[in-house]
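Next up: the structures, one after another.
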Structure I
Amino acid sequence: MNAPSFPAEWWQNRPLIFGHRGANRLAPQNTLAAFRKAADVGADGVELDVQLSSDGVPVVIHDTTVNATTNGRGRVREMSLRQLQALDARAGFGAEFAGTRIPTLEEVFAELGDRLLFNIELKYPITPGLDLETAVLAVVRRMDMSARVWFSSFKPYALYHMRQIAPDIPCGLLYDFETLGNQLLSFFTPHEAIHPYVKFVTRRMVQHAHRHGQRLVAWTEDNLPHAYKLARWGVDVFISNDPGTLVKVLRGA
């Protein structure tokens, strides 16, 4: 089986700039409003987090609970889609964002699928009795988004499973200070990109990734001088809380 590859036309001799959970400094994270803002400021795409509701619907939210980003309390995996979407998800933003909800992955694609690329992070813990990868892939296929997405995860087994059911879609292996062990498992984990925490990135790491035909995705980059240096090294994608500013600084870098 040949490994999938990222579409070469995504890159125009510059790094791609993605909004971290959307343009989350301008609108509540992981909401349609944040994704619209990212598109409006010129981001190439967004990174978003997907979990399953208790009734098996892929919803876009980072934490395992709704406590931090909504007016409710409880675990995502123990709440139905109806319960989740009844919550106010404006997360401390003002009246402008009244009525903001936790979106489904399908709703995101329906509104913004033709404006953005998507890095879909597969989140855990697992919803008992339900299969996150299969449910997410079903939405991607149904919405005809296979050529505009890639999957990432801190969990190597999630990427392994996704490769079995979606051999045509690239994957990215995430790691940070707490998950350095993922580097040791990288040889056994299907991935076409590495997603290191930005403070780990070195010129040698970028060169090594490119020699092996991989893309390097740095997260989360909000320091403009540092971003410019990494762009000169050849970092392929920046994930930023402030994508609009990076767009202004790095276009043509």
Structure II
Amino acid sequence: MVALGGLLGLVIGSFLAVLTGRWPQGLAITGRSRCDACGVQLGAVELVPVLSFMARRGQCRHCGAAIDRRHLAIELAAGVVGAVMLWRYPLWPGLAAALAGWWLLALIVLDAEHQWLPDRLTLPLILAAMVLGQWLGFASLRDRGFAALFGLAALAAIRLGYRLRSGREGMGGGDPKLFAGIGALLGVLPLPFILTGAALLGLALALVDRARGRDVTATTALPFGALMAGMALIFLMIGPDWWEMLR
């Protein structure tokens, strides 16, 4: 099962790399892949996840240009997600967890690279999470429905309060919708931990940037949605007995 999850993840990761690379640029996500440098259409042998990159030593065989390593990183990340979920859960719950994990991974990449959480991913996530969550055992349907509403309202209130106080946006409109999707997947109890963990991760990233000499201020934008999604992914990987592990 672990190998199956890993292989599925590599294939899904290849698609996610294309999706998150083309969509923000307004490009079609369908059609054959081409070299970013020379534009030559790539054959099937050149599109095998990870192996093609390794065989070509990270270079296009037509023009010799370096292949963006983000493709490899996303493929490997998706492979790890698939492998861990099918190791942690039985087959069908594992596939449900993997699907949720890959969905979160796409949002992580989009927010980290473009600070963009599109409604076409966040809103369907809420509905999909209500279904997928039934397989995972984190919380009841009623609890997860309440968590979705609570997550949406809580972050929307924080966003509005900051805007009224400071006169500027401190959080994107996609963050409350993403938090609602996380609540629909995991229930109420993990939400404070996810929110706190994301805030601490954001603080750590800001401190690292400052240590590297970058100009970091109170208005420096951080991909908070990506941090929340990353924390949710960790909870998914741990499983529904996460509370017992903390006690």
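A value of -8000 for helix-only ellipticity at 222 nm (-39500 (n - 2.57) for each DSSP H run of 4 or more, over all residues; to 500), calculated from one of I, II, originates in structure I. Among candidates I, II, the computation of mean count of other Cβ atoms within 10 Å over residues 159-166 that gave 11.9 used structure II. In this comparison of I, II, the computed figure 47, 40, 34 for Cα extents along the principal axes in Å is attributed to I.
Any read-out appearing in this document is the output of simple, stated calculations on the displayed coordinates, not a laboratory observation. None of these values were measured; they are calculated from a predicted model. Cβ atoms are built from the backbone, for glycine too; each structure is taken alone.
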